[in-house]
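Since every read-out is calculated from the coordinates, none of them should be taken as a lab result. A quick note: this is a predicted structure, and the numbers were derived from the prediction, not measured. Cβ atoms are built from the backbone, for glycine too; each structure is taken alone.
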Structure 1
Amino acid sequence: MMGILRRRSTVFYRYILRAVLLIFAFYVLLGRVDPSREGPFALSRPWRRMFGSTGHPIDRLIKAAEKEFASKMAKETHTLPDAAAAYRKRRGRHPPPGFDQWYTFAMEKGGIIVEDFWDQIYHDLEPFWGLDPANIRKDAREFEMRIHIRDGKASTDSDWFWTLKWLDMIQTIEHLLPDLDLALNPMDEPRVVASWEDIDGYMREAAKTRTIGKAKNVVSNFGRLPPIQHEPPESPVTWERDRHFWPIIRRGCAPNSPARQAAVITDFDQIPAIANPFSLAHMQDGYVANYTLSTNFCHQPDLQALEGIFVEPISTAATKSLIPLFGGSKLAVNNDILLPAAMYWQGEDRFIGAEGASIPWNAKQSMALWRGVATGGRNRPTNWRSFQRHRFVAMNNASLLSDTSQPPPNFAPPSPHYQLPDRLPDWLSANTSIGFTEMMCLYPPAKEEEGGPGRGGCNYTEPFFRVVPGVPMADQFHYKYLPDIDGNSFSGRYLGFLQSTSLPIKATLWREWHDSRLVAWKHFVPMDNRFGDWYGILAYFLGTNGTPGRDDVAEKIAMDGREWAAKVLRKEDMQIYVLRLLLEYARVVDERREVMGWVGDLL
């Protein structure tokens, strides 16, 4: 009898233990919402007190960034065979012909070899493996603006200043290049927007060509091209010139994406609706946790009324045909092929500000500074509220804010993670210096013979903005915090900010050549394109309501970014990137591409 009782007692306690664990699980998963939660299944406050807190969300993002960077650098290779092996593992093909010369060049220039650093090249070129090489060459040969390489010499018939800067860059590596014709985009905005469905088809075809063949069958030389055709025939490409760019660009998103499913906004003469940052896939606790995803608008349909490029860009000439067009920046779904921007190669002081880039951190003003022109597109009386720079300046204009702790409507939802100050206007006045230097008005319309958009004041924005004096780039580095906001396309100041001792705070939708080698929260601070996290970022670093700031954390990110830029964003790194890009492109346009490669390490 006692044995039976003991067995029943054991079973009873077992059920009790299971019940307690079950109750605990339900309490954790379904307990009351804690506004300082760390995720969808965060502990509510009683359990937080038991297990402790992990601090501010930005602390966790910085820690994750350190791990991401360490993981990336663990892949660095130091020999040609190791670099080739890393290539085959990541790309599924043999390296292109000339890979050994590329590697030698990279070593001579002091390059850091991490295969991940060139991911953008393969993102850009992979769809072209699904096209006929002859058609790709024809499209390049017939484009109106081109650079030619023949017999190791690069030349152009164009006098466009971007083309001349790119030519100067390519001429430094021309002796290592095969014959090529490169079509160049002269506009600020990207131009190739093939549909998601078409790109999916091209990628399926490209996948069929991805193989590592036997070394003895590999061809290791490039073909030759006919003499330069100086007067290109009229290109058969059809250009779309609609002022409203959103209906064009969203075709690059997947059919089931929010961008493709959402209604198209056509009325911009109102305060735009802005998504809650806590609901966005790239955000974590109100801050950007996935920078790459944050630059992709396909899951962010509200951005169609928050960015000038989508509303009415300065110049619009897009095509749905997949043509091999090279340019300096693009949106996530554009199919242009990225080169380092011409202004980066030029290194002009108004974009780089080299004279002030070395100012010691402790000699700077502990403030945020931004100066810029009201660019982003053609702002008019009926659409200017949808332009990103107007929104950002308005958020920092204390005269537009009520004398409360609340932000202006539609900008930043209340959250303890943002730690808003008690008197937001006063706090902004003391900690920021942000304003337009020119308004770039289109109303009253400026006559074309008078130079286009008007400058200076603007009658429809005068009640809201005051034009302020400009600050030379070199002098901007007297400030610790430098927000960087998109204009007509990418910001030409970004490289200068990264190379300086100030902290870049980057909000962008634009992709650039160097993105794969930078880590957000390690080398710069990312910001959502709605700017709802701007106050929280400032409060974290500067402190508010008696809470001390993290000046030392800001300094570390600024210095880490500067040190890293000096290693991987040099002109030499641009040369290394472009040489590899053009070797890969030369293979893609060669009739024998599927059997071409470098296999010197395998023979």
Structure 2
Amino acid sequence: MGSALILYATETGTAQDAAERISRRLRCIHLKCRVVNVADYEPTDLIAENLVIFVASTTGSGVEPRAMTPMWSMLLRSGLPDDLFEDMLFAVFGLGDTAYDKFCWPAKKLDRRLESLGAARICERGEGDEQHPMGIDGALDPWCEKLTQSLLEIYPLQPGVEPLSPNAKPNPRASFVASSSQSLGKSSDVYWISDRQTTYHQATVTKNQRITSQDWYQDVRHFELDFEGDLNYFPGDVAVIHPEIPEERVEEILDILGWTDDADIAYTVRPTAEDQSLPTDIPSAVSIRALFRRHVDFLAVPRRSFFQMLRYFTTSDVEAERLDEFLSPESADELYDYCFKVRRTILEVLSEFRNVRIPKEYIFDVFPPLRPRQFSISSSIHRHPRQIHLCVAIVDYRTKLKVPRRGVCTSYLSGLVVGDRLSIGLQKGLLQLPKDPSTPIICVGPGTGIAPMRAVIEDRIHSGMVSPSTLSLYFGCRSASKDQHYHSEWEDYASKQLLNYRVACSRDGPEGVKRTYVQDVMREDAQRIWELVGERGAWVLISGSSNKMPAAVKEAVAFAAEKCGGMTSEDAQEYVEEMEKAGRLIEECWS
């Protein structure tokens, strides 16, 4: 019997869900599977693996998930022998969106690199597309079938052993052993965090201040967090925050599931089999209430696999028929309209499917993990010793059902008051600064993309080698008076000849006039942009939403190269691409 490592790299949890589904499919052919987050895996251990299934999502404009960077950096080392992985069999499944140019880019690069290092591909690369009518499943399901057929040729079943049906109910991942005397209660504070790539510190909230106008539709907060010990972080690094779901919402889910009476019993949670994995942050004694408060997410929009799990546990023929319709390829539009289009949550789905009876042993199979959220640090350690600042937009909107929605983590953060304590993790970010402090930097950070740029600017000003000719900020907002984040700081720096500050206020112009964005202001400054980039080797740092903005900013740089650098359009595009390859143009963007 073979054994596989399924290694996933994710930002939003979709790749983890895909990895778990692949493992369930491979267990049907009696293959043992370890499902591991790349964040918890030592990259150098790959040399000892015989069979690895990689599941890699795509972030920003073709960038690998942050947790995957150490492994990717290791694989890119010069001088690695061509036969490094000659004993490894591998397959890669990528997750992406064809609305973006670099579709499944990390998976494609990983697939090619593993082959160049001697690993043997056992199945052609799979590429899941969010634009498919069935989402990622449109490619994942047929790819899993190809993968299992390939593996059955490598690891044929013993005589008399038959494959299990992929539609059969899987065994639960967890077993719960109750303590006869211990009860954790509603206010249990038992909680610990483990992450190989993240260092955690205890922080105290010293400021939670709204920085957008009170009459503005978007609530953006400035947070200041104090730490007792010394910290070590750099501009571009991120803070990792584990949210808590409000107690009143936890009561709702417990009531719907009929678990209220047993909610505060202390359990020891163990995997049911050696090759089954559980979240790494589960304490040694935990209650069902605490799991819903801190570890599993019932306020998320469910994936299609969630409805498959419900199908196993409904006691109603009517509900079973409806779930079968949702799961059929022919009814993909119906599931989309019911769930994804209106952002219906797991809690809301379960409130309608009241005949579902989920055993607690399946809690980690049914509910996705409550993921930590990452926020770019908006301060420099040199300017604010033992402090971290954050700039956070509070997620608050109404769905097409007219139901209010609030982001789990930003809602948690918005409710913090001065004196509250929480754990903050520190992770290395994507942004880097030139080692030579005299190298000019052009910062582009619309909206809350200003966060890491504030850290960069504070750090550079602290170095003492800045002027408007070496430090520039292009900031984009909607209204100069409503959401021009930290504008008094930028204007003060500009008045002291420390910063060249340029702002685009897209909604302040007359009605019907074309809106102005950061890329438009950069085009206006084409001559200056080219002098900095083309003649003085400036770096361009981009942060913000990964929609059209990053591409438009790169086009503005290419425009400057073409107009003021005398290049052809093709050469200008190639010049910007070379800037990216050389690390002189860096994106820190999110969807």
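Which one of 1, 2 has relative contact order in percent (Cα under 8 Å, 6 or more apart), as calculated from the coordinates, equal to 13? Write down the numbers at each step before the final one.
Values: 1: 19; 2: 13.
It must be structure 2, since only it matches.
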*A value of 13.0 was computed for mean count of other Cβ atoms within 10 Å over residues 68-75; which of 1, 2 is the source structure?*
1
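Could you figure out which one of 1, 2 the value 1.07 for Cα Rg over 2.2 N^0.38 Å was computed from? Walk me through the numbers before you get to the answer.
Values: 1: 1.07; 2: 1.02.
It must be structure 1, since only it matches.
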_One of 1, 2 was used to compute Cα extents along the principal axes in Å, for residues 524-579 alone, and the result was 52, 27, 8. Which label is that?_
1
